[in-house]
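Visitor: Below you'll find the structures, each written out as structure tokens.
Read-outs throughout are calculated quantities, based only on the coordinates presented, and are distinct from any laboratory measurement. Computed from a predicted model, the values in this text were never measured in an experiment. Cβ atoms are built from the backbone, for glycine too; each structure is taken alone.
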Structure P
Amino acid sequence: MATLAHRAFKVVLFIGLCLLSIRYIPFSYEWSPREARAWFAASALLGVHDPDDLYFLVWVTIELIVAVLAYIGIMKLWRWYRPR
């Protein structure tokens, strides 16, 4: 039962970290003309029809990377500080 509780805690922790990263890393649609040209060029290069779709995919990837790094850091600190 303790293993199930530990796994559930880890899942809840990761979901919470994802929600925190979504909250504090803004998703902005306001691009300068230079940024818009760059996103249009990147989407044309990658074969994506809408640059907003590419922007959303990049944004979600960044959110997940931040959440994973925070999760790994918390787990390492927990193992280091945990009493033996």
Structure Q
Amino acid sequence: MCIAAPAQIIEIDSEDNVATVDFGGVRQQVKLDLVDDVEEGKYVLVHSGYAIEVMSDEAARESLEAWDELLKALEEEDNLEI
């Protein structure tokens, strides 16, 4: 199974075709070879170091909310006594 995560583009290096993206406070460089029309501030779906899709603002918000719900559920699971 493959998982892609949404990240916001912070900075674009057009010369090397890479972007610095932010995953909720964690920054990473990703390749932009697979997407067109990227802009700083937009969200992209990232998998294995590549931006694979430019997301609409609504899709990004929904995806980030789903990730937050998953993280909360995992935290609650860790706090359960067995």
Structure R
Amino acid sequence: MRKVIIYTQETCPPCHAEKLWFKENGIEFEERDVRKNDQYLYELIELGAAATPATIIKYEDREEVILGFDQTKLAGILGI
């Protein structure tokens, strides 16, 4: 079981590109807009990220964090 969370903001072209890529590849994800919810901004900062997108892929036994839209790394982790 995995859960994909992407931290985004409305004015972020790479965020839009990553969400589109997820949709094209059938990857379900939870979007957390850091401009609409201060808690999401704090979570983003705790990840050590200074920009969006930042993505967390949670598995039962581990968690992967990807900063920026790194399609190659995402594909490898998600097995695409």
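Visitor: Suppose you compute relative contact order in percent (Cα under 8 Å, 6 or more apart) for every structure in P, Q, R: which one lands on 24? Mind dumping the intermediate values first?
Guide: Values: P: 40; Q: 24; R: 37.
Structure of origin is Q.
Visitor: Next question, about the same structure. Given a value of 45 for percent of Cα pairs over 16 Å apart, calculated from one of P, Q, R, which structure does it belong to?
Guide: Details: P: 65; Q: 52; R: 45.
Considering all the candidates, the number was obtained from R.
Visitor: Please state which of the structures P, Q, R yields 2.6 when distance in nm of label points 7 Å out along Cα→Cβ at positions 40 and 56 is computed from it.
Guide: Details: P: 2.1; Q: 2.6; R: 1.3.
Only structure Q yields this read-out.
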